[in-house]
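Bear in mind that the values in this text are calculations on the coordinates, not laboratory data. Being a predicted model, the structure only gives us computed values, none of them experimental. Cβ atoms are built from the backbone, for glycine too; each structure is taken alone.
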Structure P
């Protein structure tokens, strides 16, 4: 018999350096040591104790494929990253996204990390980049991917800043809420 044996999973392993343990909430054996993880009943999975009081719960958070590599996350042995929005992704996939300057969640488009410094630098770039006269009064409607606010803002070629949360993680929309409501009548 192996040095680690799980009677529930009928799982044997001689390499106990992986810190195997059975999680009754998940219904499977996991690695990393039971003392280093907690099971979140809402999310339906185990997370590092570092996230215990700070993660955003998303029902069945890891019961889907990684949105980048499409490997099933729940029983993956790779490290998992929990984004600010609560969605999950392999850590190596998140690092690959960052290496290619992609900083938003591939599921919901919210910023995947704290972008405060980036937004501050973009503020400086916008201030230092004057717009041609024909665009000085151009207004556009935007939807903020971070706070979900819809706003009318002055157009700038470098990006549109959300007046609500100061994020540049925005997208232009065709019309604002009032115009969209009137066009349905």
Structure Q
């Protein structure tokens, strides 16, 4: 299970970061075509995002956010307010996590099944904008040939490896195909 709890800091700094994150999330919903499309299609499928679906918190580790199911198996998205520096980053993060939400709504994915998780991670990495050439350039990944496919595999594998159910030999076969 992912830990979203981050180090404690001054109340004002955390509140300011929280408000900035919430404002950027709202802007993603109104300005980002990818996010608007995903929200619209999910609503048409009957998968409404109820109040509290999104939460903005400080996170540990190098994560920007995460899709999760709560104790009652209700889906939600955590946005890491201490790791999302600007609107472009927010747009990609929200789109990535909404792709997981869409996949879960459509297919009722078993997130402990590495094959299910791998499929959703591949789709999220490929479709969210995570593997845009500009971002790959800043990550110092300069392959011109098949860079999108290489990035998609790499980022999906990194995400799958964070799933405790997909660590070790049991699900190694799922990672082979990435």
Origin of the derived value 21, 13, 8 (semi-axes √(5λ) of the Cα gyration tensor in Å, for residues 54-109 alone; candidates P, Q) = Q
message = Quick check for you: by distance in nm of label points 7 Å out along Cα→Cβ at positions 70 and 142, which of P, Q is greatest?
response = Q
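Can you spot which of P, Q the value 14.0 was calculated from, given it is mean count of other Cβ atoms within 10 Å over residues 22-29? List each step's numbers first, then the result.
Details: P: 14.0; Q: 17.5.
Source structure: P.
Say we calculate mean count of other Cβ atoms within 10 Å over residues 46-53 for every structure; which of P, Q gives the highest result?
Details: P: 13.5; Q: 10.8.
Across P, Q, mean count of other Cβ atoms within 10 Å over residues 46-53 peaks for P.
Please compute distance in nm of label points 7 Å out along Cα→Cβ at positions 14 and 102 for structures P, Q and give me the label with the greatest value.
Going through P, Q one by one, distance in nm of label points 7 Å out along Cα→Cβ at positions 14 and 102 peaks for structure P.
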key: When relative contact order in percent (Cα under 8 Å, 6 or more apart) is computed for each of P, Q, the largest belongs to   = Q
query = If P(r) over Cα pairs in 5 Å bins from 0, in percent is computed to be 1, 7, 12, 14, 14, 12, 10, 8, 7, 5, 4, 3, 2, 1, 0, 0, which of P, Q is the source?
reply = P
inquiry  = I have -4500 for helix-only ellipticity at 222 nm (-39500 (n - 2.57) for each DSSP H run of 4 or more, over all residues; to 500), calculated from one of the structures P, Q. Which structure is it?
reply    = P
